[in-house]
Structure 1
Amino acid sequence: MNEVISKLQQEAQRIASKHPLAEFYTRFKAQIAISRRLFYNHREAVRLREMLGPGYNEALGHGLFHSTRVSIDCATLIHIETGGDRMKPIAVERLMLIGIYAGLLHDICRDEQNHAKCGAEKAESILGDFSLSKDEIDCVSNAIRNHEAFTPLEDASERQWVQLVSDCLYDADKFRWGSDTFTHTLWHMMDSQALSPREIIEKFPWGMSGTVRIMETFRTPTGRQFGPEIIETGMEIGKEIYRYLLQHYRE
């Protein structure tokens, strides 16, 4: 990342630090902590992360940093959404682990034209070497295939647990359209596409309009309740960054 973009990212992070955490991240601290422990300590999750790490391209802002955050939020949403069910803790943890696999793999084909379909197929191949049943692998594949915004759902599952993982992956990925867009993703995409600050200024309003639209697409009850605030926080950060860009780079 060049010096100009690096400084812009630092400024964006400074702006973001002035905003409070969205309620999702304060209300569900306990569930997030459980998800983080599973993500960082479960042997198979660690194995998958280490397998992916060296080849995961951060250039488009959808590498291991992004996938880690999606994985943890996906597992957290699964924990929350199963809270009222009479599931044994071990069954809930298993679903959370499946959500982590889906989160780690969902953007593995990010640079492909149809990255969701490609990612689903590649995930099936990778997970064949893990201790997962065919139904569990199909669950991960289904979730990845259906994580794209503004596209029709493919093969919506009648099995509640499969649809739950899919919906939680989608919402966790779209949570990243909040502050993460403006503190991380934007600058990596800018760097990989060799965009100048002026080119970013030109694209900014279009990008913000897409962010607004995502608020209506959350799929889980928890996502629908807390997701819009995450996006709104990101929008406020984005507006400040846009003003900063106009002030310093518009000629």
Structure 2
Amino acid sequence: MLATAQTCAVVGLDGYIVQVEVDISPGLPAFNIVGLPDAAVQEAKERVRAALRNSGFEFPLRRITANLAPADLKKAGPGYDLPIAVSILLSSGQLSAIPEGVVFLGELSLDGSLRHTTGVLAMASIARQQGFKAIYVPETDAPEVALVDGVQVYPVPNLSTLISHLRGDMAIPPVETTGIVPSSTGRTASENNLAHVKGQQHAKRALEVAAAGFHNLLFNGPPGSGKTLLARCLPSILPNMSPEEALEVTK
């Protein structure tokens, strides 16, 4: 039986949606992960097997194939453990269904608890852009993911609690999304205000032109000429970042 779940990958600073497909078929017991996985993803086989058994679920003693699509995108890190485990439970009939438009992220411990996963902010951002409505993440990562508004964030302590939630036996309360608020702290501080710099008229004019037109700027000069001071004063004449810009630089 074929089952699918959605997760995300991070390449550099950009997130990508990854579909986890699991097929369980008759044959000698085997567990294969395909789709350009790295060593950490390959090791998910042992983590998922132990986590399922220690959480009270049955690990199917049949031929299991997990495909991480798209296959041309390199998959790195242990964050695929949770969606693989959920897909195995779906494919083996131990879980009947999962809601539409949800994403699963997280590394599994051998006892079934979820560990911190790196890059969750970029993953949550791409999930929201692609129209997903809910994200299941480790409890420790929930405050970071809550910076992305427009999606429901569910903090998951362990695998058994998640499955009970998906079955409807209990409810995991979602974390309130706070959104990201750009800060203007330091813009008016005397030591960082361009208006308080004496002299350097040509350099100050160059900063103003660069800030007004969002141009690139190169500082060049001998030590002590004021390059560092001017660079530190540049934010004082820049506009506040939009929430999207603040989210981009926070990644």
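Just a few scattered comments:
- Which of 1, 2 yields -22500 [helix-only ellipticity at 222 nm (-39500 (n - 2.57) for each DSSP H run of 4 or more, over all residues; to 500), calculated]: 1
- Here the criterion is mean count of other Cβ atoms within 10 Å over residues 97-104, and among 1, 2 the highest value is seen for 1.
- Between structures 1, 2, the greatest calculated value of percent of Cα pairs over 26 Å apart is seen in 2.
- When relative contact order in percent (Cα under 8 Å, 6 or more apart) is computed across structures 1, 2, the figure 16 traces back to 2.
- Origin of the value 0.70, where FRET efficiency 1/(1 + (r/R0)^6) of positions 49 and 145 (r between Cβ atoms, R0 = 25 Å, to 0.05) was derived from one of 1, 2: 1
- Highest-scoring label, criterion being mean count of other Cβ atoms within 10 Å over residues 73-80, among 1, 2: 1
FYI, it's all coordinate maths here, none of it is from the lab. Quick caveat, the model's predicted, so the values are computed rather than measured. Cβ atoms are built from the backbone, for glycine too; each structure is taken alone.
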